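Each value in this text was obtained by applying a stated rule to the coordinates, not by laboratory testing. Source: prediction; values computed, not measured. Cβ atoms are built from the backbone, for glycine too; each structure is taken alone.
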Structure I
Amino acid sequence: MDSALPIGVFDSGIGGLTVLKALLERLPGESFLYLGDTARLPYGTKTAATVERYALQAVQELVRRGVKAVVIACNTASSAALPALTAAHPELPVVGVIEPGAAAAVAATTSGRIAVLATEGTVRGGAYQREILKRLPAAQVVAVPATLFVALAEEGWVQGEVAEAAARRYLAPLFGAGAQQPDTLVLGCTHFPPLADAIRGVVGPAVQVVDSAFTSAGVLARLLEARGVRSSAAAAGNVGFLVTDGEERFARVGPVFLGRPIDQAAVVRVDL
């Protein structure tokens with residue numbers, strides 16, 4: 001496989017740009033092609049079968065355009081579709097965000113009490129719970145659906161009274177006074193990192209907050225090196241953007257997640 005090919009990054013919409021940001025920092029010699037299925041988001045409230053079908057279509061589009069690896073930058077799709085994606089593309093490295101996030105949570109906890117903040121679909125699927133318990137059978141894992149956080153992040157309401165009130169509503173019951181509160185919190189949705197300040201304001205400084213984006217970037221880097229396809233080309237660092245709807249909104253809201261401007265002219269609409 002040609003090491004100069006880009007890495008595909010797939011998400012249900014805009015939140016996966018937090019993973020792309022981590023990938024750009026961890027792998028500055030690589031180019032990327034990001035696909036956000038913005039016409040069919042959110043995935044978090046859909047059935048696993050539907051999410052699997054959508055993910056297979058999206059990754060097929062990335063493969064058709066020529067990528068050397070794919071990162072599933074969506075916790076819901078990682079939970080519902082990763083086995084089907086690896087079976088459909090056995091020649092392609094496919095990395096999800098759940099296993100790296102679970103491994104990081106297990107490494108971070110000292111008490112074994114771990115909370116997962118995710119979408120309804122990810123919580124219902126139980127993937128984080130399974131992966132954490134696989135690594136730490138004695139762990140006490142509680143998963144909290146926080147669907148409203150997705151809408152807040154999409155609107156750019158990541159600080160202030162509304163974000164703080166939502167964080168208190170979701171997390172105060174778990175992280176109130178008491179010896180049994182979790183010592184580690186996994187941000188189990190790629191929309192949630194922009195809300196990290198509001199979340200930390202509720203859980204307090206003693207709780208380890210795990211962002212699976214950074215751990216996933218490390219997993220991909222090691223996988224590319226093992227396969228001998230990691231690039232360090234001087235022309236790397238290029239990013240292409242594909243969406244299934246809403247090019248203007250993607251370019252306007254995306255910088256909240258990516259941390260840098262997005263030129264609307266660089267955002268291409270595709271049909272899956």
Structure II
Amino acid sequence: MFKQYLIALTFLVASTSFAADLSFHSAHALVMDETSGEVLFEKDATTPAPIASMTKLMTAMVVLDAHLSPDQPIRVEKADFDTLKYTRSGVPLGTVLPRRTMIDIALMSSDNHAAAALARTYPGGREAFVAAAKRKIAELQLEDTVIEEPTGLSPRNHATAHDMAKIAKAAAGYPQIEAATSQRGAVVTVNGRARRFHNTNGLVGAPGWDIMLSKTGFTNEAGRCLTMRLEAAGRKVVVVLMGAVRSSARTLDALNIHKLLDAKPAAIAETRRAPQPRT
């Protein structure tokens with residue numbers, strides 16, 4: 001189903017001019033050459049906004065920085081359930097998985113219960129996790145980022161697109177994060193039964209896409225968000241999209257960016273010089 005949807009959107013992008021490429025639907029966007037740091041495209045990239053489940057990139061880094069046993073069993077408890085929005089997305093109560101697997105499913109399938117359990121079992125508990133997240137923010141020199149909880153359900157978790165690009169680049173230094181977020185899916189045994197988890201970014205593994213790291217996010221406050229590291233036209237770039245109203249709009253933005261990267265350098269330069277429309 002997603003493949004047919006992607007083909008339809010790709011046809012739509014291919015049939016438009018570069019002028020149409022400027023009509024990005026995301027409220028905040030940034031495309032940066034990872035090697036040189038050159039900003040290829042940006043739209044309101046310095047305004048902080050909720051980041052939803054893109055938070056989990058920070059959650060994983062903070063947990064991995066603690067050098068805890070990846071094999072330690074972690075049990076999902078009632079304390080890991082969402083009391084902010086009362087969502088029910090996540091592995092069931094009582095699920096016991098190794099820490100490394102909890103990290104994988106928190107990243108790949110954006111499992112909220114797994115992310116909450118990782119913070120709760122951080123040495124010193126959730127308060128110590130939040131304190132460590134603040135130290136990580138300082139270490140990465142993030143200019144306007146706040147992490148108050150591990151899942152991204154709180155709208156108080158926010159960042160700018162520029163800060164999210166720094167987060168993505170830092171996360172690339174963790175092999176487990178790269179591996180978990182760049183695979184289409186995985187089968188995990190949950191409570192004795194095999195369960196397949198899917199990547200929340202349908203572009204991962206799609207034809208023509210070389211995605212090395214990815215994390216989506218959605219809450220009503222944040223809109224549809226996406227951070228990716230990808231390779232296109234021989235260059236590695238970081239893409240940040242925040243605040244799209246619909247998943248289709250976010251995907252169309254990503255497709256437009258991919259087309260832009262495949263274009264000639266002169267076309268990219270011309271696109272960057274053109275005025276940005278307001279949405």
Highest-scoring structure on mean count of other Cβ atoms within 10 Å over residues 59-66 (candidates I, II) is II
Working back from 5.1 (distance in nm of label points 7 Å out along Cα→Cβ at positions 123 and 259, computed), options I, II, answer is structure II
Consider the structures I, II: one of them gives 1.7 for distance in nm of label points 7 Å out along Cα→Cβ at positions 75 and 163 as calculated from the coordinates. Say which. I
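Taking helix-only ellipticity at 222 nm (-39500 (n - 2.57) for each DSSP H run of 4 or more, over all residues; to 500) from the coordinates of each of I, II, which one would give -11000? Each step should come with its number before you reach the end.
Numbers: I: -14000; II: -11000.
Here the read-out was taken from II.
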Can you say which of I, II returns 27.4 when mean count of other Cβ atoms within 10 Å over residues 67-74 is computed? I
